[in-house]
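A.B. asks: So, here come the structures, one by one.
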Structure 1
Amino acid sequence: MKLSEYVSFDAVGLADLVARGEVTPAELEAAALEAVRVVNPRINAVAETWPADEAQEEGGPLAGVPFLIKDLGVAMAGKRMELGSRLAAGHVAGADSSLMRRFRQAGLVTLGRTTTPEMAYSITTEPVLYGATHNPWDVERSAGGSSGGAGAAVAAGIVPVAHATDAAGSIRIPAAYNGLFGLKPTRGRVSMGPDVDEIFNGLAVHGSVSRTVRDSAVLLDRMRGPEPGDPYFAAEPARPYAEEATRHPGALRIGVLTQPWGGRRTTAPVADAVAATMQLLESLGHHVREADLDLGVGWDEFILGNAALWSANLTAWVDDLAAALGRPVDATTLENVILASYRYGQQVTGVRFVKALAMRNRVARSVARYFATYDILLTPTLPELPVPLGTYAEGADDLDGPGWLVRLFDRSPFTAGFNVAGTPAMSVPLASDTATGLPIGLQFAAGFGGEDVLFRLAGQLEQASPWNRRTPVVWAGHGGNA
């Protein structure tokens, strides 16, 4: 199969070709690995590839489709999981995690792992271990994070869909930066087990980034559902998400928040994209109006609460890795901002941690009240276009743990609230900047368990304003050449 043919199909389309006998999984594997060879030297999105594992199931809905997992959060037996960190370099997973088993059951052929910032503790993917991941639309710009490798790999045509995680926007930010669809599920929708019950006290979830809505829907149908011992439970949907993506959403009540919580202002290209999206939604029969969502806490309290939860979890995580691998926790194993956050986590008291959990509760209650009145909240995914590589590193060595979170949340003020609340949100690539051609993501959030509403709306938007015809500068379909 030629690369130009391979990249013209999404995951569902490739699986259909396999089911009809028009192409073999081995041919798709060869095409994906050729795409890695062609474009990865320019974007550095894939940390490692390996031969296809024979353990996947042939009858799954995505049987034979090439796939990549993030180098964090999902364990594949016998494969390295290094978390983007020198501290974990060379670490090999001893067994499949629950989610990895579900990927196999879906029939996906996992061929490698994508890059992530160290410990997924950034919204740009520029770790010391791997080096920077580049945005396929402009290789001088960030691909986002923490699932930046997944976003860049899918955008450049290496695979049609890839695993991603999201603790403060790490699915939606790379989706926005790379012109993709990315949905963060409800807390408890996808199991974190069996080795952990939750990550970052329920702020983190598993999901994917894809070029089409149906790919994300079909994959989430295979990912969702609890495992024994899970601490959270999201009620199963009435219908498969793949079916929801084809259903009409009806006339939705949509509130719009253009300017973010915190002090940063939304830039003109992004604000224009929000205004155009409001017009599109109205033309589709939705009830759209300017609205506000009260987080229930002040912005400073929100950041400090997140800093306590993030850094305390990070500290425990780092200590466990260091003990297991017999390595020191210092500047030889951790980047400066991670080391500073680790040290801050050592200072978080039990009382401070409990107060941070109380912050989480107030945010969740306040967000729930909003969705008693509205079906959807529309915001920009990010207030600005993809930033140049190196932007986050400027002066970062002088930051402490909370200071690093202030920097991250200032640049991504719209996303983290829905992680704290546990509610689903998606980034949809409905716009692009006329001056640069860079993609602009629009975020749509729904109430707890509301992925069905989001998929119905996403399917409608994909039909009304198709984005799949736009391809980046670095694209496997034309050899990766500018």
Structure 2
Amino acid sequence: MTDFKIYYTSDVHGYLMPTDYISSDSQSLGLANVAANYHKDENTIVIDGGDMFQGSPMLQYLQQHDDLDAVATAMNIAGYDFVTLGNHDFNYGYQELEKHLHNLDAVVVAENVTDLNGVSRYPAQIKELPNGTKLGIIGLVTDYINVWENPEHLSGVKIESPLKKAKTVVDKLRESVDIVVGVYHGGYERDLNTGELLSTTKENIAYELTETLDLDILLTGHQHGNVMPQVINNVLTLQMPNQGKMFAEIIGKKNNGQWEISATTKQAGSVSHKKILEVLSPLENKVHKWLDQPIAHLINAVPIQSPLHLAQYGNDILQLIAHVELEASKADLALVSLNNNDSTFPQKLTLRHILQNYPFDNTLVIKKIFGKQLKESLEHTAEYFKLSKGELMINDEWLVPKVEHYNYDLVYGLSYTIDVTRPVGNRITNLLYKGNKIEDTDSFSVAMNSYRAVGGGDYQAYAEADTIYSGDQTVQDMLINYFKTQNQLPKTPELQLKVIY
């Protein structure tokens, strides 16, 4: 007999319908398809691990058009009982987030999101099922929100240390429940097979949570990894990919006084939840019509190239991004990041293709960067590469546990060499600006996106640098506006990078 069942998703990022919006074809993803698999009885609960309210073109459309609260609507239909909050859920400000949460039927658990006095806004809950089983549920979110997020977006709340906030609460839950479930919007800082430490930043501390907290289950997120259910430090843990591609089913049974907990992860499948489809289809049709707006007709398409190729040579799309950043900022230099989507333009360019190639709604920031900070940051970028038997490859640490092409920067406006034959931390050579060697004390105005400006991707030197300008127009909008006056891709600035291996 099953004593409890949990369905779990995380990092859905507003992908509610069965499409990734890169094409309009139906795909095996999205909350509508995940929810079609739920078979919910009175002893079943449904949980989400955060990053619900940001990410998809549908949500970008809703930022500009008044319509239904799509995420809350879909989650209510699907029968979600508990959710925690993700770092991206704060991207439009806490007041905006509260409006969505007001529309959500599910109970929010996010222990380390507190008021200004340190009192949890979303405390842990005890859920007693009709069969008498008591589940203690505590939610936590990475406190790296404090690094990434605009402080104005956290007005009225604090994001405290997940570990410090959870310890006493979990111990108290243990006194009165059968099972303690942690829902952590954060990932693993160690290799789960070897225990090797992968990161010391505290952005992700899931492994430490299994060591320190008296949990039975730890459901994680944030890294978008497909981590199969496994027991670490006597805690059953797992993680889901993003966009509602998969879900987890956790089953608990009590035999002879002992709890047996098992879990499986499953694909979303090709069948959609009829009610979600029915309610969201009118909105979805508007979104696709919006995405298919013609932008320009290019003379030549931009073909797909691998991330490894783009990291060495760039392409016309990355050059376009650098062009609009420099035109808007009049800065000396522009940082342009890769992204995890295929970088390609067809001849018939639409809004869909712009958003595919710049999927982040970041704004433009100009920083004052000294030569020493610039070299330090480029050395971090150069860690993207490794050599294997003389062949240039991408460093595994940029691919596992999370694919992070978006943390690799190209710098337009200077000339530089990355020598991968040299040790990490000493790979940047021939660093020149207008033909002159860059000294540590030289300063430059550098245009970059708002994520990088706050140190996203472990670029601490950028976070510490003085801000010259911070705008509220997104880079996406700048790219769209470019084609209002131009009908072809720009020829400048040229990338002056040489990679030696």
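A.B. asks: Looking at structures 1, 2, which one was helix-only ellipticity at 222 nm (-39500 (n - 2.57) for each DSSP H run of 4 or more, over all residues; to 500) calculated from, given that it came out as -11500?
C.D. replies: Computing helix-only ellipticity at 222 nm (-39500 (n - 2.57) for each DSSP H run of 4 or more, over all residues; to 500) on every structure in 1, 2 gives -11500 only for 1.
A.B. asks: Supply the structure label, taken from 1, 2, corresponding to semi-axes √(5λ) of the Cα gyration tensor in Å, for residues 253-468 alone with the calculated value 37, 27, 18.
C.D. replies: Matching structure: 2.
A.B. asks: Given that mean count of other Cβ atoms within 10 Å over residues 61-68, derived from a single structure, equals 13.0, which label among 1, 2 identifies that structure?
C.D. replies: Source structure for this number: 2.
A.B. asks: 1, 2: which one has distance in nm of label points 7 Å out along Cα→Cβ at positions 317 and 333, as calculated, at 2.5?
C.D. replies: 2
A.B. asks: Related question: Given a computed value of -0.81, -1.14, -1.30 for log10 I(q)/I(0) by the Debye sum over Cα atoms at q = 0.10, 0.12, 0.13 Å⁻¹, which structure among 1, 2 does it belong to?
C.D. replies: 2
A.B. asks: When distance in nm of label points 7 Å out along Cα→Cβ at positions 45 and 453 is calculated for each of the structures 1, 2, which structure yields the highest value?
C.D. replies: Checked 1, 2; max of distance in nm of label points 7 Å out along Cα→Cβ at positions 45 and 453 sits with 2.
A.B. asks: Which of 1, 2 yields 15 for relative contact order in percent (Cα under 8 Å, 6 or more apart), as computed?
C.D. replies: That value comes from structure 2.
No lab work stands behind these numbers, since they all come straight from the coordinates. These numbers come from a predicted model, not from an experiment. Cβ atoms are built from the backbone, for glycine too; each structure is taken alone.
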